[in-house]
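Engineer: What follows is a set of structures to go through.
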Structure I
Amino acid sequence: MGEAQIAVEKENLRRYILRLRDRQSIGEVQQKSEDITDQVLLLHEYVRARGIACYVSKDTEVDTRVLIRSSLDKGKRVIIPVVKKGDVELFFSEVKDLGKELAPGTFGILEPKPEFVRQVGLDAVDIMFVPGIAWDRDGYRLGWGRGYFDRAIQKLPPHVTTAGLAFNLQLINRVPRDQFDVPVDMVVTESRVIRGHR
């Protein structure tokens, strides 16, 4: 399959899964997000982690706020991705108070206000939670197509575990992939933990 064909397939799949995701009620998103968070809190990779990297959810994504707050309460370091306009690389900033320190940034995603930016390297964490639109059982993901997280995963220190957070409806048999796509180690849904290639 050629690159153009893969791109079309990805775009169609992106639209289809987003439609399914957006059809859920607010209550369903909350309940499933809580169930996913409960699964994460039991993972031995999470329990022993000194620090986590986690995106701040937006719209009908799996809600990560409970996970972030719970991690802060447990004394874990939490760093969140930040997109600088025009940059192809994410950088990560430590967050200490979700309510006070964040404001909508690039793409409308919550990011630290300038006075709360504390840039930190990914070697400070043991597990990184990755967003995605569709996932498969091998840990491959379909994101928004900008490649930010694929590049971040490629540069991770070997000790860092990567985990996708997804609703069951976001799981498909096989995500269309090209040579730049990088799988995660596991995908956590409201009903199970799927461990991938590692």
Structure II
Amino acid sequence: MAQTKEHEIVSIYPFTDEEVDQLMETAGEAVLMWATKDGWPVGVTHAFVWRDGKVWLTFGAHRHRTAAIRRDNRVSVNVSSESYARNASKELPHGAITIKGTAEFFDDDETKAWFYPALSKKVNPNSKEGEAFFNNLLDSPLRTIIAVTPVKKIMYNANSAGRHMAGTISEEELGERLESDAVRMNKLRAERGLEPA
């Protein structure tokens, strides 16, 4: 098997379920992506809450994304550990997760009753005044909430990648090569006259 540059094979660096929860609960921002009516991909950064294995976020119901997501509820959400607070523990997972999922809208009082306080606390972890102000700001009749249920997670565990490149991780700790690295990469290598990796 031919040598390949380490960065060419990245699907072998997934997160564990526990690491997914840690990253998603600690990261401060997520980029929500959807398709416009004419097919353009668009993304906007949001504060979010990770609860029950779903990404919860909110925006004004009059935004273009509301109509677009109601038309086609297939969305993606990207979350990076780069959005951790500056004083976050170095022991937390590092890397990124892109979630392909389906969005569901919520406008009921029960969802607002837990979500607005949860998001306000996450955005203002050290300020009760800021938390109360933000919660009041969110409580608007023009606001809607969506929950994105993952269908697929595309993960890059930077901690595992770093350990692999340093030679300090066992093969058993690595994930299985996904189709992009197991099939598509070698097809492209063959097309370019390279040996399989």
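Read the figures in this text as sums done on the coordinates, not as results from a lab. On a predicted model such as this, the values are computed, not experimentally measured, just so you know. Cβ atoms are built from the backbone, for glycine too; each structure is taken alone.
Engineer: In terms of distance in nm of label points 7 Å out along Cα→Cβ at positions 66 and 114, which of structures I, II is highest? Provide the component values of the computation, followed by the final result.
Structural biologist: Values: I: 3.6; II: 2.4.
Between I, II, the highest calculated value is found for I.
Engineer: OK, next. Identify the structure, out of I, II, from whose coordinates mean count of other Cβ atoms within 10 Å over residues 10-17 was calculated to give 15.1.
Structural biologist: Details: I: 15.1; II: 18.0.
The correct label is I.
Engineer: Sticking with this one: Taking Rg/Rh (Cα atoms, Kirkwood Rh) from the coordinates of each of I, II, which one would give 0.94?
Structural biologist: Matching structure: I.
Engineer: Out of I, II, which has the highest value for distance in nm of label points 7 Å out along Cα→Cβ at positions 74 and 154?
Structural biologist: By distance in nm of label points 7 Å out along Cα→Cβ at positions 74 and 154, the leading structure of I, II is I.
Engineer: The value 23 for relative contact order in percent (Cα under 8 Å, 6 or more apart) was derived from one model only; which of I, II is it?
Structural biologist: Only structure I yields this read-out.
Engineer: OK, next. Can you spot which of I, II the value 19.6 was calculated from, given it is mean count of other Cβ atoms within 10 Å over residues 26-33?
Structural biologist: II
Engineer: Okay, next question. Supply the structure label, taken from I, II, corresponding to distance in nm of label points 7 Å out along Cα→Cβ at positions 42 and 170 with the calculated value 5.0. Show your work: numbers first, answer last.
Structural biologist: Values: I: 2.0; II: 5.0.
It must be structure II, since only it matches.
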